[in-house]
Structure P
Amino acid sequence: MLGNRLLESLFVWASSMTLLLLSGFAETSGYLYSTIVNESALAAPCLVYLAVRRDVLSSMLRSLWNIRMRHSVLMALTVWVLGYFLTYVQDLFMPPPSWYVEKMKSLAPTNYVDFILALLLTWLLVAPAEELLFRWVLLNPMVGSLGVRMGAISSAVIFSFSHLDPWNIVSPFVMGLVAGLMVATSRSILSAIFIHGVHNTISISLIYLSSLL
């Protein structure tokens, strides 16, 4: 039963990644539109799976009451600081090429309205969609098969490489690992969504502020 659930979760993840890759062929411009298209493609198989597997959906809904806010705030800030530092170290040894830097700048919010919309997308789409897929559908059967530690590490590795970005591996791994451990131990998907949302909010805010200087 558990093995079947793990295979199901890997199939959902593979389907999400396939749709994400296919969404790359859509003509998108700017951070907001591309984020909506990409995250919708990523979330679609997960939502279908939750609709079919009502037990997985029910367990997720029950977990909404388990959030530990103070602990989540501390972990969110720790994750961002640690991820930022490790990414800085990574960039020293493997600096991103100029074209990559320019691409990231082109996706940054260019005005206050885009900045607010980017934050709304983070909390209403990006964080919930990715956490449901990676920290609920995928993580739980991995923890059941491999144990808490190896399950959290494995799901974090998959989450990190699913970004398809060799210059953005370390920070997603740290966030995925901490969020995964919190979900595995406290059974709180909201804790993971909160950590993800805070991480992206700080990053987007710093990028926006740097564009004003």
Structure Q
Amino acid sequence: MLVIFDCDGVLVDSENLAAHIFSQCLQDYGVTMSAKMCYQNFKGHTLDYCLAWLQENIPSPAKKIDVGFIRLLEAETQKGFAESLQAVEGIELVLKRLQEKCIPFCVASNGAHKKIAHSLERTGLLHFFEGRQFSREDVRSGKPSPDLFLYAAECSGVEPRFVKVVEDSLSGVKAAQAAGMQTLLYAANREDWHEQFIGEVKEGRAVKVFYAMPRVLELLGIA
């Protein structure tokens, strides 16, 4: 068995913080978009997807959303994460238990390698994932394409059918399903689960939903 963890929202409690930073950066470019809207539209997606969404839905911002915006977002994200980012409650217990049981695990995120490493270092989780970090930068297409998860499994020498993916986003669930992997969906916010996933992902054999991180140990059969 191989366990693949998403990073944002699964290992590090970053989704709401990132949405707030994204919203603030958009204001500098004359775009009024609340943190909640950023969260709902961009959670789990690549930056390329977010920029394409903005181009389609915000055709005439006060300032062109270009490389300058990307640099601003990267700088403000790094600053905000350095000041406020925390690990998801209970995740360190889960990772230690996996180590005790000698069960291999890794992280596979739509974020850049630099961002993944910074987030893990800031929250004290980096030592769990040395040499086991996979990024959207490693493959042709990020989630919801299965490429990233399939690449992580291949590099780990594990067949997809023996992989369990711990995710918190719709794009991640779709990627895992397309890869033929079982998904353990961390829905810390039950309201968010119903708003974003109901009707698109059905809990069942391929998707198991849980609401507190330590519960994942039971779903993995190592509680």
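Computing helix-only ellipticity at 222 nm (-39500 (n - 2.57) for each DSSP H run of 4 or more, over all residues; to 500) across structures P, Q gives -25500 for structure P. Among the shown structures P, Q, from which was the value 2.6 of distance in nm of label points 7 Å out along Cα→Cβ at positions 94 and 182 calculated? Source structure: P.
Structures compared: P, Q; top value of mean count of other Cβ atoms within 10 Å over residues 14-21, i.e. the largest, recorded for Q. Assign the value -0.76, -1.01, calculated as log10 I(q)/I(0) by the Debye sum over Cα atoms at q = 0.20, 0.35 Å⁻¹, for residues 38-77 alone, to the correct structure from P, Q. For log10 I(q)/I(0) by the Debye sum over Cα atoms at q = 0.20, 0.35 Å⁻¹, for residues 38-77 alone, the value -0.76, -1.01 is produced by structure P. From P, Q, which structure was relative contact order in percent (Cα under 8 Å, 6 or more apart) = 31 calculated on? Attributed to the structure labelled P.
Each value in this text was obtained by applying a stated rule to the coordinates, not by laboratory testing. Keep in mind that what you see is a predicted model, and the values were worked out from it rather than measured. Cβ atoms are built from the backbone, for glycine too; each structure is taken alone.
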